[in-house]
Structure I
Amino acid sequence: MVRREKAVVLNAKDNVATALTDLEAETSLELDVGAEPLTVKLTAAVP
């Protein structure tokens, strides 16, 4: 199984993720933040 990341969190202490591809509004992402997974839903597109 290949897991293709759409965004990454570089520092778990920040509230910033870096998009690795264009993302549409309303996209849900599961991000690894430290030991806890975090699900976020975009309110705006990230071109």
Structure II
Amino acid sequence: VVRTGASWRELPEHFGPWQTVHSRYQRWRTAGIWQRILEVLQETEEST
């Protein structure tokens, strides 16, 4: 959604209400969770 420019409203229904997904994304971003996920993935990639 962030990279593609797609609207949050276009998320498939199985993800739940788009407002909930967007709110969770914002909270995770503010808390640094996405940054940590990327760091762990990068560490995993480098160790393989």
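Suppose Kirkwood radius over Cα pairs in Å works out to 11.2; of I, II, which structure was it derived from?
I
When helix-only ellipticity at 222 nm (-39500 (n - 2.57) for each DSSP H run of 4 or more, over all residues; to 500) is calculated, the result is 0; to which of the structures I, II does this value belong? Source structure: I.
Only the coordinates and a few stated rules stand behind these numbers; no lab work does. Owing to the predicted nature of the structure, the values given are computational and were not obtained by experimental measurement.
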